[in-house]
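Down below are the structures I want you to see.
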Structure P
């Protein structure tokens, strides 16, 4: 009875509130534009850029406010804004959801909206764009059935109290090894739907059918961990008649959620998907490298604060480790508090606990405020608790400095006084810089990033509480015991042409079958640990990887992109049998999906 009362009360409150939409896809062009705007706008945005995915209503609201209040936008900036409007047009037009009013953007009138709400809505309605030649059936009828009536959506419904967007997904790429006759394939097809009812209940679902043939370094990782990065259950085909190639992986991906706004400042989301915390290419706190998981998420946004609670059910191991039985569960509870004292500066605090219980979720971890270490002590339970700090500073509308500090476990005396490099001083550090419109060149964007993670970080004495899901890291793909340097260059000379180059170099130490040097986060640190004092990054089987890539893309129409790419990866190990080399070139086409990477 209590559960029924709560359920009814929840829907009543949700009905009274005003929401701000479903989320922008991770690593999509829309997300990257939103990140650029947060730097270039140099003003308080409704989304804190370290908490991803962003809400579509927030992104459109900020774009509109900047366009109204700024004279610094270039033609390419305005092309970016046009892309955002088309990609999120349920917030525009006669039957739009209604733009959330944003305070604090205007430099002329700080703390006040740029324009009155009615004027902003009128301005937003004028941004709705329609296709010149939609494909329509029953043209002579009063209400013909039309596809692509707008540039971004195959089919859409726009009513005062109901919106729906339906789009196909296609991602096909064929790469050819430059050294032999090997071919690598990415073949994704699917569908994505999103919509809302009464501007209070939002929903999203996406289904992807995948056939992939990866280079050997990905296959070796799958064989080692019994999990394919980013995927759940998958089938392995020794030979594919369709693509006439061997070593093909076949798997299904799906994510979806429903979202409510419990009050103007408190939102809730329940679903299956991924989350990301951080400004960088990598995250040492929470990334989307692992496959989707079931979660309940709350976002508390008031004043200059954004506070996020995440409660998740995860898989203890992969299905290939659990044949013909239900995969054991483990759980994660995480908080992230982001504070922006001024628009240019953001400070954040993160804490997470990973644990397993035979009886299910530990209810005391539902506390949305208290520090988890305190709860852990009250329970008498040595669960795996991690703490993180983040910082970001935007400078002169062109430069962003960002950083992360992740603390898994440390002893102050060992770290700062004795300095014996004790094995249990487990932490990670990230430093990064973004430079947009570099050297005065419009849409030439540079990014450099460095990540250091000490051995045994993210591990636990209980292997069921490691910081992982489905035998995949929840943070950095390399796990622990590494130093990594990343350089990325992006250039957009026009509204349709895109160039991207990236270089990554990592130095790390690897484990052996009988020696645990702190690289594999899935292994208990009590299992064959090789060092107590003198623990340093790179210990074990020393290796280094150099990865480089170059992409050229042309957008034929909204979210339909033709691309060519070149990829190179070389690994040198102290054990010659672990050396690897792959180099390929390829062509592809993408529709309504972000580019797929295996960068590690």
Structure Q
């Protein structure tokens, strides 16, 4: 394959539209591509093709530049940028679009006849051409779940287990300078190079046994004591294979090569760190911790766990359950430590989690939302104990990375540390008088889940709250109106509506504009139908089971939630690996064209459901 075809092949292979095709099909596809250059203002689809290249029978991929598409009335439909595809001419649709090149653009043309053949050969490839947003979204989620099912801790690629470039020295470097470099870089080994070629490795053990013990001059070249004839692996080797090599050959380090060049140096400590960054191991260590400081040290492993879970294609719902479980474990351990320090509680109590922890939907980036239900037998002086308990736990959670709630929705706030009778009044007042504050609190306290203590203290409150909410149409109406304030960032022409400020310019807030709207919708159905579940997926499933929502609608929202949360997790992990704080602000330019399309589909599903909810509310039918 010549250089130009190789460059086209690499570009096409990176496009997720074609990620289901084998190399043999890609090779055929590349050979049948026509390249067209469009000047700014030129018509799209391109005119003036040879007769055998009818513009009505091609799929278009933008290699560079920007293409604007409009409908028959001249209304803007979409803008195509690098990696974006225009596939409508390979579908049996009647919609006609025309467009212009907004700037000088390079476009790849693929015959629809070839696309049809490839669709018949590959079910996965064919799925990209499904007509509805719901079908495309379901396939995207199912595809990711299949990848997750095929992976486990031992099937990670070795390139994902090393978080730094290998330390390298030239073979002519002195032993003394090499030791200094290794000390400065805080590594136990360095790769030895001759120009661009890997020729050996030097380890701490080599320095001890081959230099110091032999009383060798430290100004000698490092090549005199290096280990030669290295065992290496390529970057696509899975962990189980690498670990077998290290065990069989009794070696502590394994250089990782890509195109014959070193990109990493896998060590036994990397493997231990990876296998130790496991939810079960972490939970076990939490149970053994004897101080808030020990728990804080354990919690430092959570970002790495987040990275490993995303690399393993763990579903967003499972990630939420895992991190919420860990937060529960930390909370319970802090409460036990507090009881050891303060003595037994004067009366029974129950610690509850709200917000994302209450819904079992946390990530490694989360604040704390909690409340304390106290038995009605408590006396005024008892609050001194519960204040000290709440402070101990909340401070401990903050030290573990669960920052204090900006809205002060924590048990340290005396308003949220009350007897059961007071909590009953709270919920009754919020439902009977759904003011702005009540609706804001609904996102936290209507999602409460018991974590530690006497769970029976919550049963009565929850039952009376659900009954009151279900019977109060005005409250549900206000809840619906509040849910509709969080609109997905999708414009009239399916373009993203981006944030424009100095801090998060040209990004999407995927939490508040993507995930929260689905959470709000699920809460509306749960409270209007007396559903006890607080997890969003469980609420949507229960709404379907009780007839409040169609099965199709429920599944579509669950798929949209999973996809948006997956992108959010990927974004947060990218920031973690770059040494930046995790956040929820996603730059759509960081996504592939297909990923942007799926995200638009997810937002469209939310928007459609909100319109259904709004129409039902306007006609007096909430469910």
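Where a number appears in this text, it was derived from the coordinates with a stated rule and is not lab data. Owing to the predicted nature of the structure, the values given are computational and were not obtained by experimental measurement. Cβ atoms are built from the backbone, for glycine too; each structure is taken alone.
Structure data summary
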| quantity | calculated |
| --- | --- |
| Among P, Q, structure where Rg/Rh (Cα atoms, Kirkwood Rh) as derived comes to 1.04 | Q |
| Origin of the derived value -4000 (helix-only ellipticity at 222 nm (-39500 (n - 2.57) for each DSSP H run of 4 or more, over all residues; to 500); candidates P, Q) | P |
| Winner on FRET efficiency 1/(1 + (r/R0)^6) of positions 87 and 335 (r between Cβ atoms, R0 = 41 Å, to 0.05) once structures P, Q are ranked, highest first | P |
| If Cα extents along the principal axes in Å, for residues 119-470 alone is computed and equals 82, 59, 53, the structure in P, Q | P |
| Structures P, Q, by distance in nm of label points 7 Å out along Cα→Cβ at positions 23 and 319: label with the highest value | Q |
